[in-house]
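Before anything else, here is the set of structures, which you'll find just below.
Values quoted throughout were computed directly from the atomic coordinates according to the rules given, and no laboratory measurement underlies them. These numbers come from a predicted model, not from an experiment. Cβ atoms are built from the backbone, for glycine too; each structure is taken alone.
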Structure 1
Amino acid sequence: MSAQVGILYGIGVGPGDPELVSLKGLRLLKSAPVVAFPAGLQGTGIAQQIVSQWLRPEQHQLPLKFPYVQEQAVLEQAWQVAAAEVWQYLQQGDVVFVCEGDVSFYSTFTYLAQTLQQHHPDAQIQTIPGICSPLAAAAALGIPLTISSDRLAILPALYTVAELESVLKWADVVVLLKVSSVYEQVWAILKAHQLLEHSYVVERATLPQQVIYQDLHDRPQLELPYFSLLIIQVPRSKSANAN
């Protein structure tokens with residue numbers, strides 16, 4: 001491999017508040033000649049917004065398109081295109097890829113890095129962790145996410161609503177990510193398990209537009225944005241009885 005080939009850095013820049021970017025991530029971001037990020041559906045993407053104040057005019061900004069679909073063939077094609085674009089710039093120096101949250105937590109970066117290494121096995125990739133949304137939401141609520149021997153389950157809600165019933169039998173804390181499209185189904189399950197008063201919804205954690213809903217008894221319907229999550233604290237008596 002040519003000595004000129006750079007390193008691809010995946011940097012998690014947190015849930016939205018720019019002050020939650022790590023010092024290491026910020027240092028690498030400022031020094032990178034190329035800054036890549038997921039392109040937004042409408043204009044600027046979230047990760048780009050988070051880091052925009054630190055980007056310099058001479059840095060090349062590289063938006064990469066990752067479609068919000070479930071068709072595997074469409075997704076793989078997008079990863080191939082993105083990896084090819086990034087490789088072109090890596091041959092000239094380092095590239096930083098920023099994404100919201102953490103790079104190893106349901107992140108697009110994983111697919112980009114894996115695809116790049118499939119085509120270029122010697123490609124150097126380093127990841128810098130960031131604050132993921134469940135931790136940010138717990139901080140916004142002013143509650144611990146877990147304590148003592150709590151068992152934590154984190155589920156991408158869109159794909160696992162059917163599994164929620166079984167998860168509630170053993171978990172002490174459940175986090176449902178991106179719950180907006182299945183909220184009404186989830187609400188019905190929470191009502192059946194008498195968990196509405198132990199559940200919280202957080203929209204856009206840490207951003208100025210952050211909204212919190214506590215005790216969901218009177219909220220069978222909510223118009224939630226895409227980046228919303230729900231935290232369920234299962235009372236110990238309930239989880240013990242379920243077991």
Structure 2
Amino acid sequence: MAKILVVDDERTLVETIRYNLLREGHDVCAAYDGVEAIEVARNEKPDAIVLDVMLPIMDGLEVCRTLRKDMIVPIIMLTAKDDEVDKVVGLELGADDYMTKPFSMRELLARLKAVLRRAQMLRQEAALGQDGSAAEPLVVGALHIDFRQHSVTLKGKQVPLKPKEFDLLAFLVAHKGQVLTREQLLERVWGYDYAGETRTVDVHVRGLREKIEANPSEPRLIETVRGVGYRFAG
């Protein structure tokens with residue numbers, strides 16, 4: 001199946017998650033502080049990471065920020081409190097999803113299945129092979145999207161996108177002119193097969209606009225269709 005890295009300083013919780021993942025046929029590796037998490041992630045190259053926010057030595061937000069510089073891997077963050085700030089910051093750093101403790105193992109397994117499925121779907125939709133190769137870059141106006149390098153340039157200048165921002169932009173551009181609801185974007189970009197937080201989409205759209213729009217407050221590329229969702233106008 002998949003290799004999952006579980007990062008939490010609560011060893012009992014780690015073992016509970018490990019047990020349930022092993023029952024589903026996954027391989028599991030674990031880390032118990034932020035520094036160890038980065039080391040294990042780089043050595044093991046997991047297919048997905050379950051990452052607690054509150055960690056010793058280095059917190060989960062910093063771990064996410066560090067890993068996003070050199071790894072493209074789905075990350076589900078765990079928060080011990082229902083703190084909107086932690087959730088929004090985590091999403092802006094590139095986390096794919098978040099869950100508030102306590103949570104059910106059934107929901108965690110469902111969300112892991114969703115992010116893993118979405119990672120596979122993105123490879124297929126972007127014409128990526130299993131070795132990560134891509135057929136042709138995608139060019140729309142001044143935007144140049146290189147799937148091989150997982151990079152974007154605008155008017156010849158590199159645009160520093162987070163992995164999920166890249167995925168969202170690539171999907172919007174691939175469906176240029178179509179109005180896509182937040183629910184559709186959650187399902188196709190994040191892989192949710194249940195009603196997720198549509199704020200996730202809004203956070204990433206705002207991040208994209210700040211990086212690719214001449215005037216983010218009056219977007220010309222990613223348009224808002226009131227009461228529906230978003231459209232890439234190009």
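If you rank structures 1, 2 by mean count of other Cβ atoms within 10 Å over residues 162-169, which sits at the top with the largest value?
Numbers: 1: 14.2; 2: 23.1.
When mean count of other Cβ atoms within 10 Å over residues 162-169 is computed for each of 1, 2, structure 2 gives the biggest number.
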- Message: If you rank structures 1, 2 by relative contact order in percent (Cα under 8 Å, 6 or more apart), which sits at the top with the largest value?
- Response: 1
- State the single structure among 1, 2 that was used to calculate helix-only ellipticity at 222 nm (-39500 (n - 2.57) for each DSSP H run of 4 or more, over all residues; to 500), giving -12000. 2
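For distance in nm of label points 7 Å out along Cα→Cβ at positions 18 and 226, which structure out of 1, 2 has the highest calculated value?
Numbers: 1: 2.2; 2: 5.5.
For this comparison of distance in nm of label points 7 Å out along Cα→Cβ at positions 18 and 226, the top structure is 2.
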- Message: Of the structures labelled 1, 2, one was used to calculate Rg and Dmax of the Cα atoms in Å, giving 17.6, 53. Name it.
- Response: 2
